[in-house]
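Enquirer: Below: a set of structures, written as structure tokens.
No value in this document is a laboratory result; all are computed from the given coordinates. Bear in mind that the values here come from a model prediction, so they are computed numbers and not experimental data. Cβ atoms are built from the backbone, for glycine too; each structure is taken alone.
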Structure I
Amino acid sequence: MNDDQLLRYSRHILLDEIGIEGQERILAAHVLIVGAGGLGSPAALFLGSAGVGTLTLVDDDVVDLTNLQRQIAHTTDRVGSAKVESAAQAVRAINPHVQLHTVRERVGPAALERLVAAADVVLDCTDNYATRQAINAACVHAGKPLVAGAAIRFDGQVSVYDPRRGGTPCYACLFPPDAAFEEVQCSTMGVFAPMVGIIGTMQAAEALKLIAQVGTPLAGRLLMVDGRDMRWTEMRTQRDPHCAVCGTR
């Protein structure tokens with residue numbers, strides 16, 4: 001690290017658990033963030049400010065006025081701009097040394113396989129069940145850790161699905177791809193603005209822990225929060241040996 005980096009990341013370096021070695025791992029890391037909205041905004045900003053060397057941002061949407069209540073990477077003057085470009089601009093304003101790649105498309109399985117293979121850690125910041133399943137499948141296939149978050153109304157949840165850790169589940173173990181359910185989105189159900197910030201920030205924290213090899217990740221645990229009472233619940237999760245996605249690994 002040069003003098004500028006030593007100063008910029010000094011508060012990380014002062015932490016015994018991170019130090020120079022951990023910060024160097026962060027600087028060398030490549031994180032893929034799928035979704036540049038409510039969850040992806042704080043995740044990208046914190047990962048960029050922490051010095052993650054390369055960020056790839058994926059989203060096919062544009063900034064809308066209704067997004068600005070919670071999607072903090074975007075601004076009024078960028079309404080109508082691509083979300084990935086708006087988020088990249090916000091990260092650059094904080095840390096111009098981050099290498100940013102933007103993918104403005106709704107990625108399918110083939111594109112996800114390629115993008116996931118190039119990353120060290122993947123963040124699912126989407127609100128679409130089919131896309132979540134595709135991201136999980138790509139992570140299982142590539143053996144890459146996935147940090148998945150979700151938020152709706154006053155409720156949020158976050159977990160880590162790491163195929164490198166034997167016995168821990170993948171996303172599909174908890175939420176089977178063929179499960180019948182009613183998909184809900186904040187455009188119809190609403191969302192408490194800070195809730196996406198809470199969950200997206202936790203996703204960034206879990207990603208940094210994985211990269212810097214600090215602490216215990218949320219693999220095998222689903223953390224849920226009820227923002228009305230700010231009550232946290234942790235549920236232990238187990239791998240499904242008959243899972244259609246990871247059952248053969």
Structure II
Amino acid sequence: MTEASYLREKLESISPTERVERVVVQRFAVPLLKALGFDDSEIREEFETGCGQVDLAARKNGDPEDTFFRSPKNPYLLLEAKSRAVNLREGSCYRDAVCQIESYLLAKNCKSAKWGIITNANNIQLWRKHGKVVHPATANLDISSDNIESIVRNLRDKIENYERALTVCVYNNKGGVGKTTTVINLAAALATKGKKVLVVDFDSQGDLTRNLRAAPGKITLTQCLKDPKIDVHAIVQTYRL
């Protein structure tokens with residue numbers, strides 16, 4: 001039996017009205033972490049984040065003599081569980097859980113943490129920490145016996161093959177609301193902190209390009225979208241702040 005199919009079996013053993021959070025932790029959350037590739041020595045319950053205890057934390061062991069279970073430090077993934085009676089689909093309970101996992105990921109003992117999960121065995125959502133920014137890596141997913149294995153595959157793929165860059169899209173259908181100004185100043189602020197920044201002018205007016213006093217290249221982004229044979233790297237131009 002695979003870890004994912006074992007998790008499905010555990011999920012089916014929990015009553016839909018189960019009101020004890022500990023049951024969700026033991027019979028769903030722990031098997032979930034195992035299905036995501038962590039073993040018993042890589043999982044720790046009630047990890048002290050520095051601003052409260054998160055239900056579960058996990059980290060791959062680099063040294064067999066220094067397991068995460070025995071030496072709970074530098075977590076990689078945090079999981080906050082709720083009872084099935086708590087509504088994590090929407091509303092105040094969901095918002096509170098989001099704030100909770102965000103505060104844990106940004107806490108002093110979790111600087112190494114990259115991922116967070118909130119779940120009540122009815123719903124699950126994966127969160128990603130990039131620097132001091134915490135953002136959703138998946139939608140808030142409904143869990144069932146039929147889809148739990150595909151959910152696990154999706155979560156594991158994201159965790160093991162994550163994108164290293166943070167993408168920020170500034171969009172508004174109305175003109176004159178500060179899109180260009182926001183992008184230029186955000187890019188400049190990140191650049192002054194030593195970050196590598198790529199700004200993409202995806203507006204037909206070209207205000208971003210014009211305000212940076214940058215000359216459009218011979219190949220445009222529009223041409224790349226129309227012809228997949230064109231190398232998109234050809235449109236990137238260096239810019240000195």
Structure III
Amino acid sequence: MSIIGLQLFSVWKDAEKDFLGTVQKVADLGYGAIQFAGFFQTPAQEVKQLMDANGMKTAGAHVGINQLLGEELLKTINYHHTLDNNLLICPALPIEMRLSEDDYMKAAETLNHIGETCKSSGFQFGYHNHDFEFERFGEKTGFDLLFENTNPEHVKIELDCYWAAFANQDPFVIIEKYKDRVVSLHMKDLKIVNGNKMGTEIGNGQLDFETLIKTGTQFNIEWFTVEQEEFDRDPYESLAINVKKLNEIINKSGV
């Protein structure tokens with residue numbers, strides 16, 4: 001069964017001030033895994049010791065493109081070997097890598113090279129979408145250009161269901177198209193306030209999480225990873241609501 005994780009960027013300000021303390025707070029909320037977004041110079045062994053002490057798994061890590069190129073990639077791989085994390089995810093392309101169809105084609109080649117190195121080192125490599133990848137360049141979106149021009153064995157997909165829906169894309173269509181290439185789903189709900197789309201706690205918006213979980217389970221997606229960036233209440237209260245609601249949906253679905 002897929003494991004519920006939290007993308008730590010949800011509370012990045014706290015992580016920046018007290019990284020290990022923030023990891024402990026997330027563990028106390030009942031998450032089975034954490035997906036990292038920076039380590040703030042914390043030694044990998046210290047992170048692993050804390051994770052092990054709480055019985056938590058690592059649901060991958062978001063790693064900026066600069067840490068995935070050349071010698072930096074080898075440093076990144078070594079750090080994550082120690083952490084016992086085998087999933088590296090590029091969280092976004094910088095704007096200069098996505099201005100045109102040609103940019104996306106070059107980006108796909110870059111991602112392919114990164115993914116090939118990762119696989120040879122025992123890692124999975126993936127890319128996480130926002131909404132901008134669904135901008136069209138002729139007949140294709142940036143998302144199409146990235147994933148139709150990368151090796152499925154080298155470049156996996158972390159589908160952010162919120163951002164796909166934000167861009168008026170159907171997450172289910174994407175999952176069914178790419179099937180076992182999708183290794184993680186980012187789970188946050190979408191609500192509309194005064195005509196503006198905003199993130200909210202799971203169950204407070206429009207996304208069909210029961211079907212998302214059933215679909216994800218059907219295609220053996222490994223991680224259901226909560227991420228929330230907009231809050232109407234204390235962030236930890238929201239994150240507690242998210243994990244509780246996901247567990248309720250999973251138990252109700254019987255997956």
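Enquirer: Among the shown structures I, II, III, from which was the value 1.3 of distance in nm of label points 7 Å out along Cα→Cβ at positions 21 and 45 calculated?
Expert: II
Enquirer: With helix-only ellipticity at 222 nm (-39500 (n - 2.57) for each DSSP H run of 4 or more, over all residues; to 500) derived from the coordinates and found to be -11000, which of I, II, III does the value describe?
Expert: Label of the source structure: I.
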